[in-house]
Each structure stands twice: as C-alpha cells, then as structure tokens.
Structure P
Amino acid sequence: MNTNHLGLPKEETQNLIEDLNLLLANFQVYYQNLRGLHWNIRGKRFFDLHIKFEELYNDSQLKIDMIAERVLTLGGIPLHTFEDYIAKNKLKIGKDIHNDEKAIALIVNSLSELLKLERVILSLSGEIDDEGTNSMMSDFIKEQEKTIWMMNAWLEKEF
C-alpha cells in the first residue's frame, strides 16, 4: 500500500484533505456570520444573545484552527483566502440580521450543514483508520448536535 508519513493511504488522505478544506471554508463563513450576528443583534434579548454569539464565534475560531492544523498534519495546505472560502461555501450568508429568531435559525441551519460535511469526513477517516481526524469530527459532531438541540429549544421548535 502506498502510505504517507503517518502510515495512511496517500490517495484517500488527499481526498480527506480536500474534504477538511471544504469544512474549513464553511467554518470560516459560519464564523463570520456569528460575528455579524454578535454585532447586529437588537431587541430585548440583546444581552443574552450578544454573549452567546461571542461564545459561539470564539469556539468556531478554535475549531477553524484545529481543522487547518489537521490539514497540515495530514500533509496538505489549508485554504486561507476569502476567495477560496466563498467558492467552497455551502452555508447561507447572514447579512444584516438583527432579529433574534432569524439569527438563531441561521445558526441552526449552518450547524446542520456543517454536520453533513463532518459526517462525510468521519466516514472517510474511519475507512482509512485516521483516528486523529475521526476523533476530532466525533467531538465536533457531538457538540454541534447539542447546540442545535438547545437552539431549537430556544426557538420552541418541535423535533
């Protein structure tokens, strides 16, 4: 078998790097959406949501760094331009959102889309025994599923 410096199959690892870069690009858009929500939220729930959005964007910033470092660990080059992020983006862009329910709905939608990408990566990393990527995706998925549940509870949305 043709393996890389980590003992992982080269071709499948390259596919994984591409998928991780897709996730990275989408996380960058998610992060920027959260910054916009943090800055622009208005209304009676401002104080609570302003703090929550800051918590979420700080968390996403850490995840962005983790994804980029995983790409590097696997031997790839992480995407790092806005042009690349926009070209690979699958998330809705949240522009000028001031309403609390629209803001939370954007977050739920974004996390749902990120979960789809992460599950593809989880499947591929599992197939090639890439425990480092597999573990990271499992942690992301578990945390984001809980956040979606909490956001839907806030929206009083039935499951």
Structure Q
Amino acid sequence: MSSLDEFFDNQQQHIDRFGWAVTAVLPFTGETDTHIAYTVGLTEHDVPELVIAGLEPHIAHALLNDLARRVHDHAHRLTHGQQIDDLLLGYPAVIVEGPATEALHPGAAHARYGADRVRLQQIVWPDRQGRFPWDDGYEYPGYVQPLLGRP
C-alpha cells in the first residue's frame, strides 16, 4: 500500500469515527506561504468544509474540531459574515465563504469528493487589536491569512 493510500485510509477512519478529519498543509521552509488546515468529511453531510490559515497546526486543529463538532453533532449552520464570539478566547472570529484559491486549496477534500462538490467556509481571526485582514492597520502581511472572501 502506498503512503497516499495509507493517508486516505487513515482519513477515512477519522471520518467514520467523528464525521470529519482535519488535514494540515505546512509551507516549505523559507516560503512566504502560510500554514493552512481544513476539514474533510463535512461534504458528506451536505455542509461546507471548514478552512483556517495562519495558525500553528495544533491550534488550527483544535479550532476546526470545535467548529466542526458544532456543525456535525449539533446541526449548527454557519453563514457568510457570521461572527462567532465563543471560539477564540477574548476575540471574535468571522466566517467567510468562497471558492478554493491557490493559497486555500483543500486538496484532500477535492480528491475525495471532487472540486465541484466541495464548498468552503473560512474561519478568519483578528490581530491582537481586534482588526481583521480587511480592516485598515491589520498587523500581519496578507500571505499570513489569505482569504476566500470578505464579509
């Protein structure tokens, strides 16, 4: 069995057990790309996969699992522009929808379900002053948290 087959088998075990799996994509050393992580499996329940960018994998994984649990286990539906006040300690997050981009590409979800079937919602986080990437003065460069869209 190839390592790719093992990856998809392991992912399927997570989907079977929890309803989704989380996949992290790490940039190559020295690149200006960012860490991204996304869910795979929510498409099977006719809801968008979730994606987050710019956070360390263990933090992104925890946030995605928290929100995916709400969506999968409690039928909580997220909408474009929705503010979520209880995901990040002391800060709101905002949900934006949009098509996959080169920077925010859920390759494993596309491989499993087809790009035409996968819908995406991004969890967007603010800087330490509470500003979002679309706000003036956002403290991080654009490549840290690329966006699917704006609210």
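Please treat every number below as a calculation from the coordinates, not as lab data. Since this is a predicted model, take the numbers as computed values, not measurements. Cβ atoms are built from the backbone, for glycine too; each structure is taken alone.
When mean count of other Cβ atoms within 10 Å over residues 2-9 is compared over structures P, Q, which one is greatest?
That would be structure P.
Each of P, Q could give P(r) over Cα pairs in 10 Å bins from 0, in percent, but the derived value 11, 43, 35, 10, 1, 0 comes from Q. Taking distance in nm of label points 7 Å out along Cα→Cβ at positions 74 and 122 as the criterion, the top structure among P, Q is Q, with the largest value. Of structures P, Q, the largest value of relative contact order in percent (Cα under 8 Å, 6 or more apart) belongs to P. Source structure of the calculated read-out (helix-only ellipticity at 222 nm (-39500 (n - 2.57) for each DSSP H run of 4 or more, over all residues; to 500), -26000) within P, Q: P.
Ranked by mean count of other Cβ atoms within 10 Å over residues 34-41, structures P, Q are topped by Q, which has the highest value.
Which one of P, Q has distance in nm of label points 7 Å out along Cα→Cβ at positions 10 and 82, as calculated from the coordinates, equal to 3.1? Matching structure: Q.
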